[in-house]
Structure I
Amino acid sequence: MGCAMNRIVAFSMLQPGMVLAEAASIDGQVLLAAGTTLTSAHIAMLGKRGVRSLAVRQQPATATLPARVILELDKQLRAKFVRADLQHPVVKEVYRLALTRRVHQTMRKGAADAR
């Protein structure tokens, strides 16, 4: 079993389904316990309380998409980078991050559709 990784996420990037790695608290008052799976109602309440960021569990890399889906996402993204030099190290990293984000968004959407 792998070790769980956590990351700090800005409030504006929180999404339902994310799992808190640490308790959400303000001024010592615990609002949500560690391990809570966020819902839209949780996010709204945290926003009203002024929460700016939270520690969430990193999604395990066990879920995968079919290669054809990843290739289609790559094709769609390359159209947006048509004038960029993908061999330049910075551009290459930006592209990699953008593709990773697209893959994760597609995986989350698929998981939400399955519920």
Structure II
Amino acid sequence: MDEELAHAVCEAFSHSEYANHRTLIVASGDLSHYYPVDTAKEMDGIVVEDIENMDERKLFDDIISKKSEACGYGPMISTMMIAKKLGATNSKILSYGSSGDTSGDYGGVVRYVSAAFSKM
């Protein structure tokens, strides 16, 4: 996904009938895949920080420069842009973990993060 497409998705939503209502927007994607847990935590910590700061530009740059990974970075970026356009000013990490948390195998994990953006 490129930046222009993210802007187009944001603009299309902000002009839709749903833009002025209480709306839940959900985006989904994984973070890094199959790295040892310590490497994954370091890489994914960059994404988590970008999400916490609601900094879609830095998230895009960090993914493109390969400082971090997220197979769903396009939806993540679009969701941040839409949330900000609708007045969101806060980000809260709801959950952050890895496949190792359930399997017990931390040799090669897939990491996940969930977050919420709000006006408060």
Structure III
Amino acid sequence: MKWVLFAAAAMFLFTFANVILKKIVNEIGQITVTNIQNMLPNLTLSFILLLILLIIFTLAGFVSMLKALEEGKVALVMAVVSLSTILLAFLSIFIFGDTFSVKEILAMALAIISILILLF
């Protein structure tokens, strides 16, 4: 069951990468080639650090997912990794002020329950 630990690590790493990606998108604004080209000469240290963290978390998540796939069934590994979406939704409440309807919360709860049933 060591694959579960790697899959969980990938889930967390991909979640943090997505939070950073959202922060980058918020800083850039509308994503167009012109906006990105205009921004390049004025890159701030904080923006460069966000880019570096995005790359690190994404690569570490990918490596963790590959390690999980070495031992685990692909359907189960990817089910655990896909929980990053739900973890991201939870964190987005506190980080970005997102809100969710009762129906959306119920759907997320059912997704978690279905993964737990598969694992145990």
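Read the figures in this text as sums done on the coordinates, not as results from a lab. Every value quoted in this text rests on a predicted model; they were computed, and no experiment measured them. Cβ atoms are built from the backbone, for glycine too; each structure is taken alone.
For the reader, a short list of remarks on this structure follows.
- When mean count of other Cβ atoms within 10 Å over residues 77-84 is calculated for each of structures I, II, III, structure II comes out greatest.
- Entry that produces 5.5 once distance in nm of label points 7 Å out along Cα→Cβ at positions 29 and 85 is calculated, selected from I, II, III: I
- Which of I, II, III yields 34 [relative contact order in percent (Cα under 8 Å, 6 or more apart), calculated]: II
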